[in-house]
Structure P
Amino acid sequence: MTQRVKDAIRALFWPQSIALVGASPDPQIIRGRMVEAILEHPFPGPIYPVSRTHSQIRGLTCYPSVEALPQAVDLAIITIPAPHVGMTLESCAARGIRAAIIISSGFAEEKSEVGETRQQAISDIVARHRIAVLGPNAEGFLNGQMPLAATFSPTVVHFEGELQPAGSRGAGIAVISQSGGVGFSFFNRGRPKGLVFSFVVTTGNEAGLDALDVLEHLLEEDNTQVILMFVEGFNQPQRLRQIATQAARRRKPLIMAKVGRFEAASAAAASHTASLAGSYQAYQAIFQRYGIISGSDSDHMIDVAAGFAYFSGCLPLGHRVGILTPSGGAGAWLADQCEAQGLSVPELDRSTRDQIDVKLPAYGTSRNPVDVTAQVIFELGYAPVLEIMAASPEIDAILVA
């Protein structure tokens, strides 16, 4: 990736000025909801609506065309009908605008020759001018730090508080999704739990930037420490190996849901964003080889991301787990779950067991899982046995049930 392209991507995600091409005052339509979202979370730079039918929108002066803008803005957000997008994007490039989000649909996802031709025209403009483009058929993105809610998602409007919860100790979580609805659903589910979202990025049909381009950029963002991804497929899946290696070196966990395991999901992906889903089994092999966590559902992914966001400084060094419980049944159940996830539950060393045994009744066990019984918990609490277990050389982490 050249420095010029990197600078264009920086302009996309951290713009100092924006143009809303196709802006409307009507919040009931997508073009108006974009305006509403951006104004509700005050963007710190100038905003220029482009509209042929309005002279002002919510107190902002409108301009009849991209050419008429008073300056070359960093980012154009395009919400006009598909037949006019290519010409408008060309005008943006000629005006010196370095980045664009194309919200408009009516491209390759339609599975028609006209739609595919329109999308190819966008790709050609991107290649010719080396501008950074998300979309078409995208839901936009959120930069929770600026703030900039460049999206029509209903999840970013009409709620109390800030986009990032005040006082949260959690590290920044970024979301990259080829589905707009799924991408912002992570934000909607995670924010009430106090999670800090640095970015939510939806890539749509990926005529310009794809999900791996975005991932490569966000790995360099200091305020992003965990990355969630929802993908239908990659155009160049071999790139995932290199980028996943970079993520591991930076100690930034990747938690990824890959759809298309069965035929119905693959067909849905193709009709949704014109994506080739690719072999589910091949992706899973890459995940295991390069340490990518496979997401089973949104709640699972959010919980795992929260764990990394709050406890990234004290991650276990290995896969060996000690289990402390007052219930033998709960301990056995947890042991099964650990083994199913590729963890091991080894027997504790003799020295550690001897120290624990003196605190247990005859019907307790120090083997691992360590069943201290309810009696010990009532008399001593968890701390004395936890302290002994923590010093054991046989385990890397402790689960308490």
Structure Q
Amino acid sequence: MKFRLIAKKILTFVFILQAKLILAKYKPKIIVVTGSVGKTSAKSALYNVLRQFDSVRKNITKGNSYQIALTIIGASDKWFKSLIKGFFILIFKEKYPHYLILEIACRRPGELEEILPWLPIDFAIVTYFGMVPPHIEFFDSRKHLIEEKLKILQNLKKGGTVILNADSPDFNFIKEKIRAQIVTFGFDAGDVRGGNLQIIYESNLPTGINFRIDYGGNSVPVNIKGALGRAHVYAYLAALAFAYKNNFNMVLASQSAANYDAPWGRMKLLAGLKDSLIIDDSYNSSPSALEEAITALSEIKTTGRKIAVLGDMLELGRESHDVHIRLGELAGKTIDFLITVGSRARGISLGASVKLKSSQIMQFEKNDEVIEYLKNLIKPGDLILVKGSRAMRLEEVVKILSKAP
């Protein structure tokens, strides 16, 4: 074990050195994405927009120093091949992306200290911080968490730009900390604004969303298929704010949404068993994200039943119990059946019991129990929202109950 740790440290040092030299040689524009909610969707939306205009690469795994270095090299986790590729790119002149999009992870205080000394950035997208953000239990306070995540902005080059969510309750607090040009996006305010959000239906089932964006006195429509929720709108607003700042053709940029493939586990629509429809939001969960998912479910017009499979929300600290109950109360106003997974999610059941009968609520501890119960419960036309923290692995439920390969 000790040898592996030493080897990992040595490899990380070498990969970072290679990454620094590659950045110096090829000089790509570096865009980092930070925040607590919506980072991966914003990264995917921006990647989808940028590839219409130029060469671009994004990191697949949320970036710590090691993973970011591998993304810059364009390598995998296979260390020997990665080393060889890094040296090859440095020795020879290769085609290299003009843009790098890097989603930055910061789950605990101090995690960015490994990245700050060596990663210069040209642009930063700051998404959103929920009122009870994920990983809050590892920080002294919500303010402390935000300040830690914003440390990456210290690395902005002269003339750099921050793309900032104008609807965030922390907008003014964040804005005061930025010493760079700011471009904003949002529904209520922003240089690029969204509006007229509507759900698209086919055969009485939701298939996506459309909305309008306003910028510089102009308006264009945006259509996203295969996903629901304001989170994807915010993701595309952030991407289009970047396009607006860089004078891209906004019509072409907005049309790129037709090819947007929502990241798995983020309000993604999947065909389910017995002609049901699954809303796969299983990647992770936090209070603000769950509230948004429940709101999106409530807005869907359907003749079928609305079923929610909700797992524990982890790493919420002292507010965990009260938050689970509050969101259970919200869910109970919308759904016909509630299935909870995990001990903390029992608070969701307790909150939902204000509106739902005991026959409409089931509690389980294991995913295979949920799967077997749902196989008998599901009927044609049912909508099934699946959401829980990463550790709950609720994608196991989605995999069995969907028709996806």
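No value in this document is a laboratory result; all are computed from the given coordinates. Just so you know, these numbers come straight off a predicted model, no measurement behind them. Cβ atoms are built from the backbone, for glycine too; each structure is taken alone.
Observations, loosely collected:
- Structure from which 3.0 was derived, distance in nm of label points 7 Å out along Cα→Cβ at positions 124 and 140, options P, Q: P
- Structure responsible for 5, 21, 26, 21, 12, 8, 5, 2, 0, with P(r) over Cα pairs in 10 Å bins from 0, in percent calculated and labels P, Q on offer: P
- Value 30, 23, 19, calculated as Cα extents along the principal axes in Å, for residues 148-203 alone, assigned to which of P, Q: P
- At a computed 0.4 (distance in nm of label points 7 Å out along Cα→Cβ at positions 364 and 380), which of P, Q: P
- Taking relative contact order in percent (Cα under 8 Å, 6 or more apart) as the criterion, the highest value among P, Q goes to Q.
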